[in-house]
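See the structures that follow.
Just so it is clear, none of the values below were taken in a lab; they were calculated from the coordinates. Note that this is a predicted model, so its numbers are computed, not measured. Cβ atoms are built from the backbone, for glycine too; each structure is taken alone.
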Structure I
Amino acid sequence: MFKLPPPVLDIQQVSLVKSDRQILSACDLQLYPSEVLAIVGPSGAGKSSLLNILVGKDSPSECHLFKLKEHDIQRTDTHRIYQLRRQLMGYVAQDADKTLNLKLSAAANIAQRLFDLGLNSASDALSRAKALSERLGLPLERLDDSVATYSGGMRQRVQIAAAIVHEPEILFLDEPTSALDSVSQAEFIDCLLDLKTERNLSMVFVTHDLRLVRLIADRVLVMDKGKVVSQAVIDRMLTEPEHPTAEALVKAMI
């Protein structure tokens, strides 16, 4: 009988209350090695709020379990949690301008992540930044140009490079294609699929667009009103949605 490997990320019964408002209610999520898990739902469903807890931008009001690989986050000291997240995670925001320094070159933005993690050799950092940039289709002749001169699609590639140059095991993406045109979106998804295969990356991909989910996700978690209302492999989600919210998302895609 096939047995799933241990999840690289496992949260159970996560809730979030802010200003007496229930943002998240008893959410469960498991992410497995080399899996792409899409989190979908209508606007205000709680997708980004859940992601913020996963990446450490916010803390849950209640949580029965929060494991990052073999580490129990609730029983680990704050400094160690910070180290683990920096080592094991990468993050790609909806707006690249929020994570990149537009005054710096693409190479400097990418290399900075390695410096932050303790690499002291500028030549090594820049060499790794250059190699990854080439792999991601960034023009090498422009690596020393300010990121402010890059297109939206190219800024997202720089952001991906900065997020994975330290070879994390999990990549979190928050609506990363919403500001891109259809051609740039397709190129972005192809890039992610290649990285998943080459680096055995696990990904959590937050979006409202099921057309993108169909291209990249292995499994889908559907949220509505702060709750996880459905989880399914992508094919079943698209052909046999089990919840009205999931069904509405599928119909909107057609």
Structure II
Amino acid sequence: NDNVYVFNRGEHPMMIFDQRGNFLRSWGEGLFVRAHGLHIGPDQSIYCTDDGDHTVRKCTLEGKVLLEIGIPGKPTPYMSGEPFHRCTHTALSPDGHIFVSDGYGNSRVHKYTPDGKLVKSWGEPGTDPGQFNIVHNIVADDDGWIYVADRENHRVQVFDTNGKYEAQWNNLHRPCGLFMPRGECPHCFIGELGPGMPVNRNMANLGPRLTIVDTKGNRIARLGGEEGLVNEPGKFMAPHGLAVDSQGDIYVGEVSY
């Protein structure tokens, strides 16, 4: 029914709105520490990635926790490669495996069975193919390819479901948000944060912006970013989370840090 689920860092972590923006209800109070990523699976389960609590929780639309991966409040050692240290997002492959981008305190992708058992992990700090510098977001397509927003390396990397590097998309500036609708030949929507330093924060043509590409990384459209950071309708400050509804409308969640 195209209700909008907003996972946020306010008093009510999960807020639900209708298509017109009317508030319906909330849940998650007292459960989450720092909302970061949200993914809705084909069975309508919601995967909530909490980088402050170092957990992924699978929940019903009403907020009942069905599965918890990670130990709440207990991160693994910084850059140890073990899950999790400030995990950022979750994706599901067509066969139901769970992929977690991890994150701020690791440079890893973790693959889990549908019931939360670790299958394998890959990645390490660096700039070479298969290495990461802030694994910020992750999506999967209907063919099982895994797309990872390698934010501070300014690229999206593409892997098979076993972690084998396949390709990368460049000409991006700090890709932060990813969304890929399911179906044949979907587009991929990429939220780019743009420059992060005061010296270039307001430069034109670097973002913040929304870029739409095909599954080979070829650009179809780009919205915003021509004038740099602009706080007005139709422009962006920090596009962090993305979604597309059944009508093709694009929703962009911006972060205020």
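Quick rundown of the values:
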| read-out | value |
| --- | --- |
| Winner on distance in nm of label points 7 Å out along Cα→Cβ at positions 210 and 242 once structures I, II are ranked, highest first | I |
| Rg/Rh (Cα atoms, Kirkwood Rh) derived as 0.97 - corresponding label from I, II | I |
| Source structure (of I, II) for Kirkwood radius over Cα pairs in Å, for residues 26-89 alone, computed value 11.9 | II |
| Label whose coordinates, when mean count of other Cβ atoms within 10 Å over residues 170-177 is calculated, return 20.2 (choices I, II) | II |
| Among I, II, structure where relative contact order in percent (Cα under 8 Å, 6 or more apart) as derived comes to 9 | II |
| For -12000 (helix-only ellipticity at 222 nm (-39500 (n - 2.57) for each DSSP H run of 4 or more, over all residues; to 500), calculated) the corresponding structure among I, II | I |
| Of the structures I, II, the one that 3.9 was derived from, the read-out being distance in nm of label points 7 Å out along Cα→Cβ at positions 74 and 138 | I |
